[in-house]
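Got some structures for you, see below.
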Structure P
Amino acid sequence: MKIKKLLIACLAGVMLFCGCGKTEEVPLVMVDSEEDVVSYSLVQVTYDDVILTKKMDCIYSQSNSQEVSFNTTGKYVDKVYVEEGDVVKKGDLLCELSSATLEEQIEELDYKVKKNELKLSNYDMNEALDIQDLYAYGMVSQERVDSIKKNYERQRVLTNDALEFDREELARKRKELRDSRLYASLDGVVYNLKKNLEGSTSKNGEVVMNIVDSSDCMFEVSGTEYKSFFKEGEPVDMNIAFSSAAGDYVLLPFEIDSWTDKMVFSVFTGPDNATIDVGTRGTISVVEDEKTHVLSLPKEVIHKAGEEYFVYLLNEDSIRTIQYITVGLYGDERVEILDGLTEGEKVVRK
């Protein structure tokens, strides 16, 4: 009834001023209805801890990886032996270019090299036997001996030239064959496999897949501006909100002294049996500032107008009033109250 009487008095005052022809502005008093008063919930001003945390985005990245690419252009990709996500071992064949003709050429060259090597190894023996025959048949003369030696020397030169050429060609073909076959240089998992790789044409230097050592992955944060928040050996909270590995984790800063352009963290603990994929994103939380056992209120009851902070109180008539306050640390959930309220006072939550 008090609220209704107050409202009637205000309206009567407005009518009175209008009837007298006055031009003064009459302040309009806004009051809450009885229904609004009933809906209020209150919260007490109490002493509590106020904590402000810093959130940092991080990504699960590999520390050791292999970029797989061909060293030749224009060759047909004949076979791909792996799929996205496959686990491979160091030395496993990943894919290869068409090489049937190349293998035939290598086989032929290998035969020629071995044949000429055998010929060279027999020249000394054959030369000695031919000279021995001259003595056996009584045909020996210096001229004939020199002729035999000259003939074998010429054969040695020709065979050596052919052998050197074939060896160089064989080495080149073997390198070409090696370049046509891509192998894993480490144990890991296949990622970023080029779509429709099999049956395509090779391009020199084009990365067709990555092999990632998933056992050597770390969470990374770009930049080091918050490096001072961390200490070697001190655990850090991290949360993964999405993905099959979602949950709360504990990380450890990794080799802080080596941080230059990014901050690196190893996984200390996390959900049981969680498998974190490369590229998974998480959020690291660290305490940026903290006030212990200070006068405070929940953050949601604090309001701001310009540079002023205020709360709503209820007076003895259950009318909502504004109380301006001075705040200190503005935490994640609570706000430090420096002035304007005392312990035990009740403010309107919403």
Structure Q
Amino acid sequence: MDIYNLINSKAISEHCRKIQHQFNTEELAVLIYRNKRMSVDEKISAYQELITDYPDMEVIERINCKHYDSVKDMIQGEIQRVRNLRQEMQQADENMIYTYEICYRNSYLHRFEESNNLYKTYDDVCMALYQELKEDTDNEILKIQLIKRTLDRNGRRIIEKYNIENKQLKLINIYSTDEYLDLDGICLNIPTPFKKGDLLTAPSRTIFNAEADVEDGRTVFVLEWLCNWNEKFQKILDKGNHDSSDMNGCGYYINNYGDVYYDHIFDYDRFEYFEGELKGNARILKAMSSLMQNKISFNLFFDSCKYIFADKACQEAFDYGYTDEGLKLAGLNDEDIKRVKG
């Protein structure tokens, strides 16, 4: 298999391919599990390839992962877990009901909206899903979650997560709310091309940055720190002192109220370079990036703050003498530059 395609981030994937970074069997298993593009069947096939073609190794005990003498035992357990849940999901059960949730492209923070309808069989809920797709003539449906749960809303749930590709459902994950997976608890040390001050994007729905202003379902932020920049990071991992929740970075972003906010942003293996156009108060992120990378002076950054956060555009925010290149590094667009230069 192409091991670099297993990485969620295109930027990190290209970087690891360029430096020919090698992953061990355990790390490859975690990359397969964390992959957001592969279908469940594709993951099972990739797991089986690891069992057949890759060397075995020990899995150390971690905070949220028990010890295995053989990583292939852990991988085989994941294959069996998925198969068992798929079978259970489709079995009729008088004490369980089905429903579904839909994530639309224009939904706030790409959150899922729950259907008010309940179904008694797997076939019935699947028919309802296909009807939703048929009626979605504008291709607004981005993702779907199919849920089997006890009649008690707080009871056990089995969840199938689907991406939508060419009007077809692509099953990318299945899990139960009463299980804790060892594969899910392993923290990875993946080489990245990112540096302090880079303007990046990340999936927006995390426990800390749930109120971030988003661009197409992703948070735009300026990276200030990344977990694996710690020189002792690998030694710490080798002792089992971290889990996957520690795969994070810290940075600055704009929240829903237009204010600059600083916090953790999780899953660094999903970070990408931001290549779009910043608007409104988010323009200050470009200035912050340039300042952190010593591309502009603090005076220019300060003037940019006064201009961008003013209630109305104010030419008086700037001293004379800034070049167009400098103003663009400070977050101003062509219209802004024309305005401030009169």
Structure R
Amino acid sequence: MKTKHAYQPDYAVAPGETLLETIEELDLTQKELAERMGRPLKTINQIIKGSARIMPETSLQLEKVTGIPASFWNNAEADYREALARMKEKEEHDTQKAWTSRFSYARMVKLGLVPAQTDKSHRVESLLHYFGVASPTQWESTYGELCGAAREASAWESDLGDLSAWLRAGERVARRHDCQAYQKAKFLTALQHVRKLTSQKPSIVWPEVTQLCADAGVALVLIPELPKTHVSGFTRWLTPQKALIQLSLRYKTDDQLWFTFFHEAAHILLHGKKEVFLEKRGNDSPQEQEANQWASDFLIPPNEWKLFISDLPSKPSLNSIRSFAKRLGIAPSIPLGRLQHREKRVSPGAFNSLKHKVEIAWKGLS
């Protein structure tokens, strides 16, 4: 992301200085100007010193006396006040430089979230624009509350800076997704379709998966993990009719990707619209357990899994796993992942040729 800055001078020229030059050229004194305008001399003197504003009615009077359009005086006054405000804001940003250390700014630049900045006061401004807030205080109240709602297990630690930046990226991408109003029945139908698509490479089917979700009222976004986030998925409702599923690609194989996706989908189907769910290790709340169970049963019906396990030899073969997955119409990595991590029937490194590496390109905030 290239940095673009309009020139911002570190000084402000009061319109009164221009007014003083103008009346000198017209051979008028301040007293004569006041008389011609019908204004107190004190007011004219204050305008020239910059301590009093040029009001719209004053600009009309100046237009008649000086011959310079009222719009010029109005614009000069507005520009002056804006310049003063920006100078004050710059001073405030200088005192807020330490705030920028809460973010992995270099990584955010690499992902195209913020422009490259070496000056920390400029970083403050870029971060405020990124988050859409007026100050670090508003950032804290807005994203601190959101992140706090996502924190449940004390064993999980994540820095508020990077976590909020990751959440904001998903929020910004999702708001650009053109989604239909959420319909539960339509989302369930979409998930049935997505389940069949798991047998293909994620990079090939992901656009279709994203569109299926959007048609059912769910914005599905992939946001690369930031260094201090340590999360795999996030679910919330952006509006009563639009849900967000945000995945981090922290896990690199399709079994983990698909399970996380269906786990997040379960939150949308089963839990309240005012709740926030962020996936991380160590979270075994009842709602997380319920989402895990729903995702497991949706991908592999319990009766099918029971039959498969009962017929499975003590040392499962690659072909037996592949055949089972083919019969169910799902990716073989899904039952393999369960055998590796849940059942402990297969070592973590065995049969990983059945897994697809997740290679979905990050497209930035588009």
Given a value of 24.0, 80 for Rg and Dmax of the Cα atoms in Å, for residues 83-162 alone, point me to the structure among P, Q, R it was derived from. P
Origin of the derived value 23.4, 75 (Rg and Dmax of the Cα atoms in Å; candidates P, Q, R): Q
Determine which structure produced the value 61, 40, 31 for Cα extents along the principal axes in Å, for residues 75-274 alone, calculated from the coordinates; the candidates are P, Q, R. R
Out of P, Q, R, which one gives 3.6 for distance in nm of label points 7 Å out along Cα→Cβ at positions 43 and 267 as computed from the coordinates? P
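Taken together, the values in this text are just the output of simple stated rules run on the coordinates, not laboratory data. Note that the coordinates shown come from a computational prediction; the quantities given were computed from them, not determined experimentally. Cβ atoms are built from the backbone, for glycine too; each structure is taken alone.
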